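These are the structures, in structure tokens.
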Structure 1
Amino acid sequence: MLRRYTYEALEGVGDADLGQWEEWSGFAFHVRRRLTPDEAKQVGPVLDIRNSAEAYRRTAAVRRYLPGDWEPE
């Protein structure tokens, strides 16, 4: 059921033909999908922010929703 809801929510977003990955964590169903070229123009290039000041800034913004010992990669 979660898989169906996920795909309904993603309808019209991204391009699965360019790449798509699914993961079931035992708690949530995740889909990672490549952006369309038009979407990529809007958001800019993909960046790896792991272990950066940007990663820590983003983590601080959502810290209250994360497990107490969670840290960004």
Structure 2
Amino acid sequence: MNKIAVSCRINRLTGGENELFCYRVYINARLWGGFWLALEILINLVFRVIHSQREHVRLNYLLQRRRHGQAKKTKGG
């Protein structure tokens, strides 16, 4: 199973739709703050330490938007 499928599965198991978990975290952190903002900071910190990747949640948010836009173009919408 690839990383995107794992992220989507985690999101579905936690009550989200078929989208990246970090996409949901990014949006909810901007809308609600609190727990979601702390979760965003934690995820970013983990990926910074493990993979030296900055702003992991934001990058995945942008990836999901790009994938959604491409899917919309191929469907003709």
With distance in nm of label points 7 Å out along Cα→Cβ at positions 16 and 64 derived from the coordinates and found to be 0.4, which of 1, 2 does the value describe?
2
FRET efficiency 1/(1 + (r/R0)^6) of positions 24 and 56 (r between Cβ atoms, R0 = 30 Å, to 0.05): greatest across 1, 2 for structure 2
Once distance in nm of label points 7 Å out along Cα→Cβ at positions 8 and 48 is calculated for all of 1, 2, which comes out largest?
1
Which entry (1, 2) yields the derived value -10000 for helix-only ellipticity at 222 nm (-39500 (n - 2.57) for each DSSP H run of 4 or more, over all residues; to 500)
1
State the single structure among 1, 2 that was used to calculate log10 I(q)/I(0) by the Debye sum over Cα atoms at q = 0.14, 0.20, 0.21 Å⁻¹, giving -0.65, -1.12, -1.15.
1
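Every number here is computed from the coordinates shown, using simple stated rules; none is lab data. Since the structure is predicted, the reported quantities are computational estimates derived from the model, not experimental observations. Cβ atoms are built from the backbone, for glycine too; each structure is taken alone.
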